[in-house]
Every structure is written in C-alpha cells, then in structure tokens.
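Participant: The following blocks contain the structures, represented as structure tokens.
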Structure 1
Amino acid sequence: MWQALALAVAVVLAAVVGGLVLLAVGKDPLAAYQGLVQGAFGSAVEAKATLAQTTPLVLAALSFVVAFRSGIFNAGGQGQVVMGAFAAAFVGSSAVGGLAPPLAVTATVLAGAVGGALWSLPPVLFKVWWGTNEILTSLMLTYVAVLFNDYLVQGPFRAASVQPGANAQTETLRENARFPALLPDSQVTFLLPLGVGLCVLAWWGFRRTTLGYELRVHGQSPLAARSSGIATARAMIVAMLLSGALAGVAGAAVVGGVFWAGITPFPPDIGFNGILAALLVGTSPLLTPLAAIFFGALSQGGLGLQIFNGISQYIALVLTATVILFVAPRSLPESWTKVKRRLASVLPGRAGR
C-alpha cells in the first residue's frame with residue numbers, strides 16, 4: 001500500500017514539475033496534459049497507434065530484463081534491434097517466395113531473432129575470453145550497427161524503385177511475409193500478445209526451470225554460481241543470445257508490421273527506451289508490458305501535444321524525462337545497486353559516488 005501511495009505521489013510531483021516547465025514556455029499545463037492523453041488514447045485510432053508503439057518496446061524491454069537478471073548488462077539492444085530489422089527485411093523480401101503466409105511470417109521473425117542474436121554475440125564472447133566489460137562493447141557495437149545498416153540499405157540492398165533524394169529502403173517485403181494486423185486498420189500485430197506471453201514465460205522460466213535457476217543465480221552472484229558448479233561462461237552466452245534474439249524480434253516487428261521494408265534512418269530509441277522501461281519496473285518480467293505501454297503512450301501522446309496543442313516535440317521529451325525522473329526512483333533501488341556494480345568494473349572509484 002505504501003509503495004503504491006509513494007508511486008502515486010511521484011506521479012503527481014512529476015505532473016507538477018512538468019506543468020511548471022510548460023508554464024515557463026507559455027503553455028497551459030492542463031490543456032497540454034489533456035493533449036497528451038488525447039494523443040495516446042483519445043480515440044480508437046490513437047489507442048491502436050499507442051499499442052503499435054508498444055509492440056517493439058515490450059520485446060526490447062524484455063531483452064534487457066533477461067540479460068540483466070542473468071548478470072549481463074546488455075547496453076547494445078538498439079544495435080541488435082537494427083540488425084534484427086535488416087535481417088528480417090532481407091529474408092522477408094527475398095527468401096520466402098512460394099511459402100504459405102504463416103511460414104513466411106515465421107521465417108521473417110526468426111531471421112530477426114537470428115540477426116539480433118548474432119550481433120549480441122561478440123560482446124559476451126569478449127567478456128568470456130578476455131574479461132572485457134559488456135557495457136562498453138555492446139554500446140559501441142550499436143553505433144557500428146547503425147552505420148552498417150545505413151551502408152546496406154543505401155548501398156547494395158537499396159530498392160531500385162527509390163527515387164534519388166528520397167530516404168533509402170530495401171525492397172519491400174513479399175505479401176506473404178507481411179505481418180497481418182491484429183486489429184482492423186492498425187499496425188498492431190501478433191507480436192504484441194506474443195511479447196506479453198514471453199514476459200510471462202520469462203517470469204516462469206527464471207523460477208521453474210534449471211536454465212532459469214542457473215541464470216538467476218549467476219545474476220545474483222557470479223562467484224556463487226561458479227562455486228556451485230554452474231558453467232558461468234555458458235550462462236552468460238545463453239543469456240546474451242536470448243537477449244539479442246528478443247531485441248532482433250523487436251526489429252522484425254518494426255519491419256514486418258510498420259514499414260514492410262528495411263529503412264534508414266532507423267527509429268533511434270527503441271532499444272534505449274526498452275532499457276528505461278525495464279529499469280522503471282525493477283526489471284520485473286511481469287511488469288514489463290505495463291512499462292512498455294507507459295512509454296508507448298508517452299511517445300504517441302507526444303504527437304498529440306504537437307497536433308492538438310502546438311507544443312514542440314522537445315517539450316514532450318522534457319515531460320517524458322520528468323515523469324521518469326520522479327517515478328523511476330520508486331522502482332529502481334535494487335536495479336540501481338546492480339547498475340552501480342556493473343559500472344564499478346568500468347570506472348573504478350566513480351560508480352558509487
């Protein structure tokens with residue numbers, strides 16, 4: 001009860017501070033918040049758009065949860081999302097001809113999972129072999145992934161139909177590889193309920209399976225895991241591959257459900273918002289879908305601020321950050337302790353300050 005009350009107080013404080021920011025730029029706070037809600041849930045169209053924004057966020061957030069609870073800080077989820085998206089676009093546009101739609105869609109999703117998993121492999125191998133910190137290597141590979149995707153989409157895989165000066169994209173997905181809409185006239189696909197189901201499966205797996213037990217023990221104490229006979233190298237590799245695969249499926253969700261092609265520039269915040277969403281709920285698999293909806297609503301509601309209130313998208317980002325600033329500390333104590341522990345290995349003597 002007290003935790004719920006504290007969370008409610010944090011939300012109210014965030015709204016008050018956000019209102020002061022809006023007053024400072026000459027905007028009506030009440031009208032702005034009304035626009036935020038209207039932009040996210042004002043009609044069936046907005047609600048469907050919010051759910052569409054939520055779909056890749058659920059998968060990206062769960063990607064971080066799986067790695068983090070296993071003792072791996074996967075800071076490179078965005079890069080794995082990008083490479084999963086390109087892999088899904090490649091397979092969905094060229095390698096599924098003649099397949100029945102369910103098989104073609106499955107192949108496209110699996111391609112995204114493989115692309116994300118492969119991109120997640122170098123950081124964990126570097127950690128296992130040489131003790132290299134995975135935060136740095138996975139984060140650096142994110143920028144490599146973005147540039148590599150730009151090269152592939154603008155270069156050898158650029159669609160011939162794209163006009164000069166237009167944003168580059170790959171060939172569009174074949175009809176049988178495009179993800180069917182779960183709701184009429186929307187971009188909500190089956191990956192939304194699948195993502196929620198995977199969150200429940202992750203919660204169950206961490207508690208009821210041998211692999212989940214090994215990953216959980218490694219996440220709590222690698223030394224204890226090693227002392228109890230758990231193969232820590234295998235645990236780290238498996239956790240990172242699962243994490244990368246989930247991030248890759250998030251990329252496939254964008255390609256198969258929204259754009260129907262590999263694109264550049266790719267949406268830059270899916271992986272990073274996934275990390276924030278996961279930390280917001282203390283990396284709880286069961287609460288991850290709620291955090292994803294929260295971020296999806298803020299993202300879609302920000303469009304409502306622009307449309308209904310004429311407020312810059314940058315102010316919308318400030319409001320989002322304010323909400324996170326006040327709400328997150330009610331959910332983060334345990335997670336932040338783990339974050340500091342990871343950072344301490346990168347910046348000795350600084351992370352605890």
Structure 2
Amino acid sequence: MQVGNDGDGDYVESKARTLRLNEVLNRKRGQEGYDENYFRMYGRIELHEWLLKDSVRNQAYRAAILHNQSNFKDKIVLDVGCGTGILSLFAAKAGAAHVIAVDAANIVEYARRVFKDNGFKNIISVVKGKIEEIELPHGVEKVDIIVCDWMGNCLFAEGMLESLIFARDKWLKPNGLIFPDTAQLYLTAITQNMHSERDLTYWNNVYGFDMSCIRRCFESKAVVEAIEEQQLMSEVFLIKSIDLYTARYQPTVNFRSFYELKMTRSGPVHALLAYFDVGFSKTPDLVSFSTSPRKSWTHWNQTVFYFKDLLPVRAGEYIKGVFGLKPNSHNKRDLEFDIYIDFEGKEKCITSNQSYILCHAPAVEDV
C-alpha cells in the first residue's frame with residue numbers, strides 16, 4: 001500500500017523549514033528584546049557614574065594609553081562601547097588623529113557633549129548603534145587601535161567579547177593593537193562571611209513555616225558580591241586564558257575546564273569563587289589589573305557559586321572537578337554554569353554536580 005508520495009515529502013520538508021525559520025526568528029526577536037533592555041540600562045547615567053568611580057579600572061586604562069603615546073600618535077582609534085567616552089578621551093589626549101566612539105545606548109549623547117566641552121569635537125566622532133550594524137564615518141575602512149572595556153562579571157557576562165571580536169575581524173589593520181589584549185579567569189574556594197546575607201537555611205524556617213521550595217531558586221543563582229581576603233580557603237587555579245588577537249567567540253565562552261584547588265586552611269568551604277585579571281601586553285610597563293579579593297575593589301566584585309551543603313576541609317586537601325561555562329540559551333548576555341565537584345576529605349566525601357545562572361540584565365517580560 002502506498003502511504004506517501006513526492007508531494008507529501010515536499011510538504012513535510014517545507015513545513016520543517018518553516019518551523020526552523022520560525023524558531024530562528026523567535027530567538028532573534030527574543031535577543032533583540034534582551035538587547036533593548038541591556039542598552040536601556042546602559043543609558044542610565046547612574047551606572048556610568050559607578051563605572052567612572054572604579055579607580056582600578058580607569059587608572060589601568062589611563063596608564064596603558066597615556067604611557068604609550070608613541071603608539072597612539074596620529075593613529076585612528078575605535079572605541080567599542082564608549083559609554084561616557086573616557087577611553088576615547090584618553091586616546092585623544094595621547095595624540096590620536098581620529099577616534100571613533102561607538103555605543104548603542106543613549107549615553108552617547110552625553111559623550112558627545114563631553115567631547116565638545118573638552119575640546120575634542122573635531123577629533124572624536126560619535127556613532128550611535130550596535131557595532132555589528134554600523135559603518136565607520138568619514139570613509140574610514142580600517143583602524144590602527146581598538147580600545148574596549150568588554151569585560152563583564154565572571155569575565156564573560158554581557159556578551160561584549162563577541163562585539164569586540166567582530167570589530168577586530170572587520171576593522172583592525174594587520175598588526176593593529178587591542179587595549180586590553182589578555183585576560184585570565186581564575187577559580188578558588190571560600191568560606192562564608194559571618195555577616196553574609198546568603199544564608200540559604202533561612203528558608204527552612206520562616207516564622208515557623210517551611211519555605212525551602214523558595215530556597216531552590218537561590219541555589220541555582222551565581223552571586224556577584226565583594227568577598228574579603230580572609231574568606232579565601234585555597235590556592236587559585238587558572239581555568240581560562242585569552243589572547244584577544246586570536247580568540248574566537250564560541251570556543252572562548254563555551255568551554256569546560258578541569259580544576260584542582262589545594263586547601264590552604266582548615267574550616268568550612270561554602271562556595272567556589274571566580275575572578276579575572278586583565279593585561280595590556282603592548283605597553284612598556286606591562287599594565288594590568290586584577291579583580292581578586294586580595295586586590296583593591298572594582299565594580300566587577302567577584303562571582304560566587306554557593307554549594308547546597310558546606311564542605312568541611314582541612315589544609316592540604318583538594319577539591320577537584322570540572323567547571324563548565326556557556327552563554328544562556330535565551331539571552332547570550334547571561335551565563336550558564338555547570339560545576340562538577342569531587343571532594344574526598346577526612347570528615348566528608350562529596351561528589352555532586354550543580355548548575356547556576358548569572359543574569360546581568362533584567363528579564364524581558366514580553367518580546
């Protein structure tokens with residue numbers, strides 16, 4: 001008995017193509033909604049005030065640029081995600097012939113005024129739009145230098161690395177420079193601060209009622225907070241190193257890395273902590289900065305992955321496992337983590353796998 005014909009096959013294939021296309025379009029619409037929220041957030045002047053008051057960040061960029069004026073003099077510079085324009089101002093002050101400041105957020109209107117008020121109106125051009133969608137002004141086809149503050153929480157949140165790589169591949173001249181151009185992501189173990197608000201046992205007894213079902217919502221969230229040096233419990237482990245001249249987006253932000261943390265103290269371990277370092281390798285002084293709890297505060301703080309149950313450790317013991325990171329499937333500016341933990345201690349042995357999400361921008365209700 002004949003159960004189908006070529007026409008039926010064509011219909012099925014056409015239907016499948018339509019479904020795939022709709023899936024792609026819905027995903028695109030969804031990301032556009034998240035991006036709109038993201039750029040709206042970065043249009044708020046209060047957020048940029050916070051960034052400008054991060055002296056570690058800004059002094060590192062200033063030193064890397066102004067102490068390297070021979071590389072900037074008479075050059076064309078592209079500032080990807082310029083914000084209020086502080087990096088563009090550094091580049092112009094270092095002697096750049098032309099600086100192109102690009103941002104999709106409304107903050108660029110303030111940047112435009114700042115450039116004018118500081119006498120750089122004829123040197124710095126402002127372009128409003130996503131770096132992936134704009135064209136460079138005044139017939140510029142290639143740039144000598146790209147400056148970009150692309151780092152997010154846990155290094156990769158916000159998805160700005162993808163924009164930087166796009167700009168590098170499209171506009172940077174051969175042998176052009178990127179500021180900064182190196183980054184490393186580290187992992188370590190910590191104990192909980194006695195004053196921490198992250199007490200998940202709170203939900204077990206809320207005025208005599210069991211609300212532990214709500215606790216599960218918090219267990220899966222990576223937390224951005226400032227950790228004190230005395231909370232550190234182990235040596236650090238390098239889990240990712242990046243060269244911005246050669247990095248590709250997908251393998252860089254979608255990876256799994258083995259880790260091994262040697263305990264330096266005895267006591268309870270409540271979480272793993274991630275922080276990053278950034279470097280400017282083309283500067284004479286090898287400028288760099290760190291977001292480690294051992295260093296001065298930065299607006300990135302640290303990213304903490306709390307365990308469901310604490311680990312009682314002794315100095316010399318090891319926590320081993322695998323650290324997995326990738327962009328969130330719904331919003332590429334958020335991150336998903338899959339962390340495998342293997343601990344064999346004298347007091348307790350644990351093997352577990354926990355998943356976390358790190359949300360940067362507010363959720364979009366309707367996209």
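Participant: One of 1, 2 was used to compute relative contact order in percent (Cα under 8 Å, 6 or more apart), and the answer was 33. Which one was it? Working shown, then result.
Facilitator: Values: 1: 33; 2: 17.
Source structure for this number: 1.
Participant: Here distance in nm of label points 7 Å out along Cα→Cβ at positions 92 and 108 was calculated and came to 0.4; which of the structures 1, 2 was it taken from?
Facilitator: Numbers: 1: 0.4; 2: 1.5.
Working through the options, I get structure 1.
Participant: Turning to a different aspect of this structure: Work out the source of 30, 30, 19 here, i.e. which of 1, 2 gives that when semi-axes √(5λ) of the Cα gyration tensor in Å is computed. Mind showing how you got there, number by number?
Facilitator: Working: 1: 30, 30, 19; 2: 38, 32, 20.
Traced to structure 1.
Participant: Let me ask you something else. As an exercise: helix-only ellipticity at 222 nm (-39500 (n - 2.57) for each DSSP H run of 4 or more, over all residues; to 500), calculated from one structure in 1, 2, equals -8500. Which structure is it? Intermediate values should be presented prior to the final figure.
Facilitator: Details: 1: -24000; 2: -8500.
Considering all the candidates, the number was obtained from 2.
Here, each number is a calculation from the coordinates, and none is a lab measurement. As the structure is a computational prediction, the values presented were derived from the model and not from experiment. Cβ atoms are built from the backbone, for glycine too; each structure is taken alone.
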